[in-house]
1. If distance in nm of label points 7 Å out along Cα→Cβ at positions 239 and 263 computes to 3.4, which of 1, 2 did it come from?
2. Among 1, 2, considering only distance in nm of label points 7 Å out along Cα→Cβ at positions 215 and 303, which has the greatest calculated value?
3. Match the computed value 14 of relative contact order in percent (Cα under 8 Å, 6 or more apart) to one of the structures 1, 2, and report its label.
4. Using the calculated result 3.8 for distance in nm of label points 7 Å out along Cα→Cβ at positions 31 and 159, pick out the matching structure from 1, 2.
5. Check the numbers for FRET efficiency 1/(1 + (r/R0)^6) of positions 47 and 343 (r between Cβ atoms, R0 = 41 Å, to 0.05) across 1, 2 and tell me which is largest.
6. Compare mean count of other Cβ atoms within 10 Å over residues 79-86 across structures 1, 2 and report the one with the greatest value.
7. Work out which structure the value -7000 belongs to, where helix-only ellipticity at 222 nm (-39500 (n - 2.57) for each DSSP H run of 4 or more, over all residues; to 500) was derived from one of 1, 2.
Structure 1
Amino acid sequence: MRGVADFLLVNARIVSLRQQDSAGPRRGAALLDLGVIERGFIRVSGSTIAELGEGDPPDGLHTRVIDARGRVVTPGFVDCHTHACFEGERLDEWEMKVAGRSYLDIQASGGGIMASVMSVRGATTESLTQGVLRRTREMAQYGTTTVEVKSGYGLDTTTELRMLDAITAAALESPLRILPTFLGAHAKVLGDDGFVERTIEETLPRVASAFPGLSADAYCETGAWSVEECVGYFTKAKSLGLGVRVHTDQFNSLGMIPRAIELGASSVDHLEAATDEDLARVARSSTIAVGLPAASFCLATPCLRARAFVDMGGALALATNANPGSAPVRAMPLIIAFAVREMRMLPAEALVASTWNAACALKRESECGSLERGKSADLVLWPHTDERAIGYEIAGALPLLVMARGNAVVLDETGIR
């Protein structure tokens with residue numbers, strides 16, 4: 001990792017995503033407004049964007065200068081849904097899926113999430129921390145500068161707290177913005193009849209005390225947590241000052257969506273099996289839908305019907321869902337490519353959903369998700385002169401420069417010259 005105290009980028013096609021009107025996630029036609037500056041400059045001072053504008057920079061800015069030569073600069077990607085804290089791999093399960101076994105079938109037989117739980121329970125905080133750092137560095141190679149990382153592979157108080165400690169330790173060490181989420185309701189421990197009550201009455205209060213203001217997440221699905229169990233969990237979480245996010249309607253529509261909206265969830269994630277009526281409910285609400293097309297690709301299941309949802313006026317974000325089972329993916333450009341091809345999003349919509357709207361899902365839009373004076377210096381210089389190439393190419397060219405909070409985490413000196 002290389003620090004850059006002062007830095008000036010000139011002759012850039014800047015996709016700023018600056019908010020022109022109201023704050024909050026973009027919807028409808030606003031998803032097509034990229035705030036493009038055809039030829040402009042960005043000056044970074046420390047960790048902040050000090051100046052940004054059209055044409056040439058003012059005289060007297062004596063800093064390191066990189067000439068973008070008309071190439072595209074975007075905000076860093078905001079990966080708002082990941083499970084990047086885990087131990088071990090699940091290659092055997094992947095081969096089972098290739099041979100025809102379903103995800104839910106593997107999970108019911110003790111695999112899936114529970115396989116990762118067994119590995120994580122035997123891991124140290126240091127090992128988990130190093131895993132988060134390694135995977136987020138890999139994400140940064142593709143332009144990601146903010147990463148949400150969930151717990152959820154502990155499923156007991158001690159291990160869940162250890163995971164959150166590891167994610168927090170990684171956040172302190174990394175130049176990236178790494179944000180923890182508590183996912184204590186990720187699955188159920190088979191044969192443990194007191195697990196749900198213990199998670200609500202013991203684990204949630206311990207997490208709220210150690211990590212005040214965190215968001216609590218749950219997986220509402222057949223074989224995982226029921227709607228009523230999730231409602232009890234989230235009601236307790238809210239009473240403790242925690243936020244609400246939920247995985248729901250991945251394989252089955254169980255009725256969690258209207259309850260999540262009533263509870264004030266900041267996001268509802270997956271929604272592949274959501275009904276048109278429930279999608280319309282989300283679209284009318286302040287809750288953001290998070291699409292996870294890599295999971296659909298890896299599991300050969302339908303995607304969230306993004307085109308219909310966006311046309312309803314819904315606020316949509318995109319994320320990798322990076323995890324060792326259903327989405328072993330690090331690259332946000334691949335998510336944009338999937339969103340355009342499989343979810344019928346336009347390239348501009350997918351780019352906004354991967355930056356600004358994703359930042360809104362994490363309530364960090366005042367820090368990241370757009371390129372504006374005074375905001376964090378999270379930016380990506382691409383070898384493209386047209387931002388549509390990011391979604392057009394599949395496993396295409398890597399960024400020339402990735403800057404996270406003023407640190408050059410990727411710097412291809414040869415490519416920039």
Structure 2
Amino acid sequence: MTDSASSARFDVLIVGGGHGGAQAAIALRQAKFTGTIAIVSNENALPYERPPLSKEYLSGDKPFERILIRPSTFWKEREITILLETQVCGVLEEQHEVVTADGLIIGYGQLVWAAGGSARRLVCEGGDAAGVYTVRTQLDVDLLASELDNVEHVVVVGGGYIGLETAAVLNKLGKQVTILEALDRVLARVAGVPLSRFYEAEHRAHGVDIRLDVIVDHIETSEGRVVGVHLVGGEVLSCQVVIVGIGIVPSIEPLNDAGAVCSNGVEVDQWCRTNLADVFAVGDCAAHESSYADGARIRLESVQNANDQATLVARKIAGETVTPYASVPWFWSHQYDLKLQTVGLSVGHDEAVVRGDPASRSFSVIYLRQGHVIAIDCVNSVKDYVQGKSLVVNKVQSQAHVLADTNLALKEIASGYMRQGQ
């Protein structure tokens with residue numbers, strides 16, 4: 001569905017049709033906001049869930065209709081205009097207008113920037129060859145899936161969640177998969193050593209070749225198509241497809257050009273306001289100060305963060321009294337039959353406590369900083385995930401041997417801490 005703009009102006013204009021953009025529009029109507037709303041998206045599809053792209057959608061277990069955030073009738077019934085295949089390339093702060101790539105000028109009362117980011121590409125020779133893919137949009141996955149029948153060997157560049165999830169699905173589809181990670185372990189930026197080693201062992205047990213401490217020199221091609229990955233040092237890995245999972249580049253250039261303060265994302269305050277008048281930013285492109293990162297300004301790439309920030313902004317625009325953004329971060333990942341659930345941010349931890357036996361494939365890793373719990377990773381351990389949240393929220397102080405004792409429920413540790421009036 002592509003609605004034409006019946007007006008050149010909307011009371012709330014939302015740039016970005018991902019989780020944050022969709023949730024902002026949904027939450028505005030839930031808050032009884034009666035003004036005009038439009039979502040501008042550079043994609044050709046209605047807002048959809050992105051996490052399944054590297055999992056159920058790629059594997060074919062879920063058709064596209066099942067990952068839509070809402071059916072097409074929802075947007076029409078709530079009078080939310082959606083402009084598809086429309087790229088915003090400029091923001092005119094004083095005029096309260098945006099300019100699109102095809103020359104359309106759209107006015108706004110309030111602007112919600114939820115543009116997310118684009119998948120980071122390889123910058124080496126051959127990085128743009130046919131057969132080199134990212135996994136960021138429906139189109140990315142559709143193009144990748146369209147040629148998998150003729151593919152035997154895939155090289156995945158990047159050992160983060162996207163790379164590992166994609167590798168697990170391709171392994172399930174019978175492909176030979178090699179993962180290349182530049183650091184000395186997978187998930188190095190988001191998890192501790194115990195979790196990294198566990199997932200490395202799991203993937204290897206499934207036949208995935210994981211290479212650590214390796215750098216891609218260039219992509220070898222034949223007639224413009226990838227035929228191999230040439231590593232620094234000279235080794236060449238033959239393949240028919242390369243998948244790049246090395247993060248995203250936040251889509252903030254129009255805001256930066258308009259004078260917004262930008263660093264690793266567009267900087268926002270506790271209510272997700274930028275320094276531009278009547279301009280908010282939410283989700284993957286917004287850099288906010290987080291008490292869960294010891295007050296540092298961070299940019300979180302998670303559905304929870306996008307949805308929670310969008311809801312706060314919508315309620316504020318609707319005139320409600322809202323408290324500053326302080327949601328506890330949480331994430332999840334599915335690989336093979338493993339469900340990983342995370343609460344908090346482990347960056348900066350000085351101790352990682354393993355709770356349970358990784359060999360049982362049901363355990364947790366609890367992260368401490370100066371004796372206080374700052375995050376918990378739970379693998380096939382829903383009970384620890386549910387009970388561990390309060391440890392993170394309250395920054396509970398505890399000792400490693402207490403947290404590691406599986407005979408002691410995490411809720412007991414949390415309640416004991418609170419009873420002590422800590």
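Every number in this text was worked out from the coordinates using simple rules, so none of it is lab data. Note that the structure is a prediction, hence the values are computed from the model and not measured. Cβ atoms are built from the backbone, for glycine too; each structure is taken alone.
1. Values: 1: 1.4; 2: 3.4.
Label of the originating structure: 2.
2. Evaluating distance in nm of label points 7 Å out along Cα→Cβ at positions 215 and 303 on every structure, the highest lands on 2.
3. Numbers: 1: 22; 2: 14.
The value was obtained from structure 2.
4. Numbers: 1: 3.8; 2: 4.3.
Only structure 1 yields this read-out.
5. Values: 1: 0.75; 2: 0.95.
That would be structure 2.
6. Greatest value across 1, 2: structure 1.
7. Values: 1: -9000; 2: -7000.
Going through each structure in turn, the value belongs to 2.
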